[in-house]
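Presented below are the structures under discussion, each in the form of structure tokens.
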Structure P
Amino acid sequence: MRLLLCSAIAALVICPSLAEAQAKMSDEEIVKLAESAAPAAIAKDATVIMPEGDHMHVLRQGSNGWTCMPGSMPINAAAPDPMCGDKNAMEWAEAWMMKKDPPANKVGMMYMLRGDNGASNTDPYATKETPDNNWIKTGSHVMIVGSGAKMLEGYPRDPKPDPTKPYVMWSGTPYEHIMMPVK
């Protein structure tokens, strides 16, 4: 699980260090930001983590199987992108980071109720926008990840989808998942 969390965070938030983020925010502020990714009923009992070098620093141990993180590092106060994922989603994220097949027969869910700062819709490993990687920003959304996402036919698989409607991100890769805007 520790490897999973570290891997997921490294890719999802490209983070340099806990010290850099904490110089700007207190642990209490970081926890509050991380909690803002999901509904309060989930976030209040979730584990909250921050990357620290090659491992995760647990700011709060949770009890409900969900893990929240404050988002991109250093934290961008003007456009934070915190996220929360259930156990299956975090296993999926670890597989993605390790470039391994996602766990079979598992569906996971991630919340990003404050939206994201953008990602390639076609390249799971792109870290910045280029003219050909179909960069997209999605507002407040939920992601359905894992093997179950492949069963959800009928959603747009366009490289340049309308991010105000549900769509498939990373279509045709083992990491394709459903992006579902909620506002």
Structure Q
Amino acid sequence: MEHKGTKIIETNRLVLRPFTIADAEAMYDNWANDPEVTEHLTWLVHESLDVTRQILESWVAQYDNLGYYQWAITLKEEGDEPIGTIGSVGKIESLKSIAVGYCIGKNWWRKGIISEALTALIKFFFEEAKVNQLSANHLPANPNSGKVLLKCGFKYKGIKHEATRTNRGDIADSVEYEMVLEDYKAMDIVEDI
């Protein structure tokens, strides 16, 4: 891989950018404290703004590492306030493989925002970071996440039984998806996303 770090990426409607500590309140208010948003994720709802601030401090501290990828999703028409997050949730350097994950506040669900952000990341990872494979997964109770992945060109690979934990610590199945470089080359990625 040729790591590039969490650089600013623009699409028609979005700016994906690194987080700052100043984003804590927006992150907390827009998605991190909402049990409906975090219900099918692997992390618990943030109980306080301090929890969000500590998470952001850990993310911001890693931005000097060019292999670290964690973007704030901002909607151009709403200014610079983050409405969600997207990035790498794991990687295997020897396989040039990155696992992606995302989360967005429920006020912005079903507006194509995650699809637009993920399409931009797919292009970035294959064309700039030179990955060979992207992967993603979701809990079976969250089929809408799978719809986003399929829409963006990922292929459904199957269910891994008892392969992950819920945000409450319960062992759960994981619905798995992937995209390899050859899949990406066969796609018609719109140049002006």
Structure R
Amino acid sequence: MSVLQTLAIETSCDDTSLGIVRFENGLFSCDILKTHSQIANHQQYGGVVPELAYRLHEEEILKLVQIIGYDTIRECELITVTKEPGLPGSLVVGNTVASMLGSFLQKPIARVNHIYGHIFSLLLDRCVQELAFPWIILTASGGHNELYLVKDGSPWSVVKIGYSLDDAAGESFDKVSRMLGGEYP
């Protein structure tokens, strides 16, 4: 029985999230998830302000590391961190902390496309061997309106098969929400 435990760091936009993800007996699970939401900070502007998001990540990420605890993180075999796509300043914060922890704890670092994170979140609490592949997955979020083929559940089997040329789907969602009286987000 092989167990892989990972510290996952996500800072691509407006939430700072750290989690301990475990892969055991063909099952992905999230043992710990700590998130600092920035929604209240961005609401007054009607959307995400990149400079504000970056600064809030800087203020909150080490607090989340301390909440999870160095002993827990030390037990992980790997550190994963969002590399792209996302707000450049926000990504720098996550990657800097991942690099520091990796160096201090002598752990390897895997930099991950955050859209793959969305795709593979579908595997959480499901036994990979029991799932029927292939999958066609639509990601429809802001500028990430894409179709993917997932052949067998591994990251190497993901193929982008289509995408929009702009962020019209995400923008339409936001505009319709505002027209109906909805607030950000």
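Of the structures labelled P, Q, R, which one yields -0.48, -0.86, -0.93, -0.99 when log10 I(q)/I(0) by the Debye sum over Cα atoms at q = 0.14, 0.19, 0.20, 0.21 Å⁻¹, for residues 37-84 alone is computed from its coordinates?
Working: P: -0.34, -0.60, -0.66, -0.72; Q: -0.48, -0.86, -0.93, -0.99; R: -0.50, -0.76, -0.81, -0.85.
Among P, Q, R, the structure yielding -0.48, -0.86, -0.93, -0.99 for log10 I(q)/I(0) by the Debye sum over Cα atoms at q = 0.14, 0.19, 0.20, 0.21 Å⁻¹, for residues 37-84 alone is Q.
Can you tell which of P, Q, R yields 60 when percent of Cα pairs over 20 Å apart is derived from it? Walk me through the intermediate numbers first.
Details: P: 50; Q: 55; R: 60.
It must be structure R, since only it matches.
Each reported figure results from applying straightforward, stated rules to the coordinates on display, with no laboratory input. Keep in mind the model is a prediction, meaning the values are calculated, not measured.
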